[in-house]
Structure 1
Amino acid sequence: MLTLLFDGVAYGMLLFILAIGLAVTLGLMNFINLAHGAFAMAGGYTTVLLMQHAGLPFLVCVPLAFVVTALLGAVMEATLYRRMYNKPHLDQVLFSIGLTFMAVASVDYFVGSTQQLIQLPDFLKGRTELFDGALGMGHYRLAIIGVCAVLTIVLQLLLVRTRFGAQLRASVDNQRVAAGMGIHVNKIFLSTFAVGSGLAGLGGALGAEVLGLDPMFPLKYMIYFLIVVAVGGTSTLTGPLLAALLLGIADVAGKYYVPKLGAFIVYSLMIAILMWRPQGLFARDSR
C-alpha cells in the first residue's frame, strides 16, 4: 500500500512538471495551447538524441532539454503564437492541435515510430526498501519528487515575490495599461511562454523513462495535462500540484486494484469533481 502511494505521488509530481507550463499559459496568458505535449515530446527526444548521438550523460541532457524547448517556445511565440492571443478560443484550439499533429508526423518521419529508451545513471536505478519491504522507493522516482518540489517553490517565488511576476499579472489584466506604464508586454509574454515550454521539455526528459517516448506521446498524454489544469484550476500553482497528485495516486491505485477498468476511475473522478466545481477544485472564487 505504501509503495503504491509513493509511486502515485511520484507519478503525480511528474504530471505536474509536464502540465505546469500549460497551467501558466492558460491561467496567466489566457491561451489554450493544446500543443503543450509537443514541447514535452521535444524535450524527451532532445534528451534521447543527445545521449545516443552526442554521447552526453543523462544529467547533462536534462537541463539542455529545458534550454532547447524554451528556445523553441520563444521562437514559436514570436512567430506564430503571438498572432493568436486575441483570437477566439476555438481558433486557438484548432491552431495548437494542428501543430500537435504536425509535430507527431514530423517526429515519426525523421526519427521513426519505435519507442525510445533512456539509459539512466547507475545511482538512479536502485531501489530502497523500508519497513520490511512495505515501502519500496525507486531512486529515480525519488529524484522526480525532489525536482518537482524545488520547481514548485521556485515558480511560486518567481510569480508572487518578483518584479517579473508583478509585470506578468499586470500585462494579463490589461495589456494597454501595462504598456502605458512602460512594461514590455511582448517580452513578458515571450519569456513566460518560453519558460512554460521549457518546463514541458524538462517534464518530457524526466518522463521518457517512466511514461515511454514515441511520436504519439503528445496525443496519449494531452488529456492528462488538461485534467490537471481543469481540476486544479489556473489561479494558483498549488491547485495543479494537488490535482496532479490526486490524479497520479488515483491512476496508479486504480490500475493496480482494478486493472480491467483502466483509466475509467480517473475520468469518473474528473467528471464528478467538475460537476461539483466547474471552475476547478482549487480555484479561487471570482468574487
Structure 2
Amino acid sequence: MSEIIEIKDLVKRYGDKVAVNGISFTVHEGELFGFLGPNGAGKTTTVRCVSTLTNITSGTVLVDGVDVVKDQIGAKRCMGVIQQQVSLDKDLTIRENMISHAMYHGMGKQERNARIKELTDYFGLEEYLDKPVDSLSGGWKKRAAIVCAMLHQPKVLFLDEPTSGLDINARRLLWDVVKKLNQSGTTIVLTTHYIEEAQALCDRVGIIDHGKIIALDDPKALIERTGKIAVENMVDGKTEYHYFPSMKDAQDFVADNGLDDATVRKTNLEDVFVELTGKSVGDQK
C-alpha cells in the first residue's frame, strides 16, 4: 500500500510552548485517517503543519511526494482543506464562492462550470447555489465548503473537526458525505474529539496527547489491546473500570467479586484514551 503522506520528526513550537512534539507517521493512499484527542492536544496544529497553513519548526512532511516546506504551492495542488470555522465568503453566494475557489486554482470557465455541476449534483446542493452563505444551516455550509475544497480534484482532503457545532442529524449526514468521498478514492485526514465519529469513519486512528502520538492502529485493534469488554462498578462513590478479553471473563469477574450493580458493556475508544492518558477526550490540555 503506497503512502500519500509521510511525516518524520514533526515539531511545531509557539515560543516556549511545544504544540507538536516530534511525531512521525504515514497515511496510506485512499485511507480515511483520524486524529483523536482532547482539545489542545495537537490535532489541529498537526493538520495545519501538514496542509501548509502554518510553518513547521522542524521535521519533514511529504504530501504525494511533495515537500510542504520546499514547495508549498506544489503541495497545495494535491490537497483540499476544511478548517473548523467554515471559511466561505459571507458576501457571496454559494456559487460565487465556488467560482472564486476554482479561479484561485487556475481553472478555466468551462472546466470549473462542469466541476461545480458535478459536485453540487453529487452532494445535493443545486437548490442552494444562488443563496447567500448565511442562509444555510451549519451542515449545508460544511457541504458547500467541502465542494469548494474538492473543485481542483485534490488527492488528499483535510477535515479539521468537520462536525463540531453540528446537531446529531447534521453530523451523521456529513458522515455520509465523508464516506462517499473516501469511497470515490479521496484520501481523507480528519481530526475529532467525538469518539463515535472516529469509530464510525476511520480506517486507522492516531490518539494524540500533549503533542505526541501515544497510539496508532485501526479502532478494533486499539480496543482489543485494552480489552473487548468493560466492567464499570462504583467504589466509594467513584467509578472503577476493568477490561477483559471476552464476555465470559468479564462475567466471571463480576460473579467472583459479587458486583451485582456492575455495568458490563463493550469497550470503546474513549476507554482506550482514558487508559492511555488518564483523562477524558473532552478535557482541555
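Every read-out reported here was derived from the displayed coordinates using simple, explicitly stated rules and does not represent laboratory data. Predicted, not measured: the structure shown is a model, and the values here were computed from it. Cβ atoms are built from the backbone, for glycine too; each structure is taken alone.
Can you spot which of 1, 2 the value 3.8 was calculated from, given it is distance in nm of label points 7 Å out along Cα→Cβ at positions 7 and 231? Of the options listed, only 2 reproduces it. Among candidates 1, 2, the computation of FRET efficiency 1/(1 + (r/R0)^6) of positions 47 and 255 (r between Cβ atoms, R0 = 35 Å, to 0.05) that gave 0.15 used structure 2.
In terms of Rg/Rh (Cα atoms, Kirkwood Rh), the structure with the greatest value among 1, 2 is 2. One of 1, 2 was used to calculate volume of the Cα convex hull per residue in Å³, for residues 111-182 alone, giving 224; which? Matching structure: 1.
37 is what came out when relative contact order in percent (Cα under 8 Å, 6 or more apart) was calculated for one structure; which of 1, 2 is it? Can you show the working numbers first?
Values: 1: 37; 2: 23.
The read-out comes from structure 1.
One of 1, 2 was used to compute distance in nm of label points 7 Å out along Cα→Cβ at positions 39 and 79, and the answer was 2.5. Which one was it?
On the way: 1: 1.6; 2: 2.5.
The read-out comes from structure 2.
Taking mean count of other Cβ atoms within 10 Å over residues 103-110 from the coordinates of each of 1, 2, which one would give 12.1?
So the calculation was done on 2.
With helix-only ellipticity at 222 nm (-39500 (n - 2.57) for each DSSP H run of 4 or more, over all residues; to 500) derived from the coordinates and found to be -10500, which of 1, 2 does the value describe? So the calculation was done on 2.
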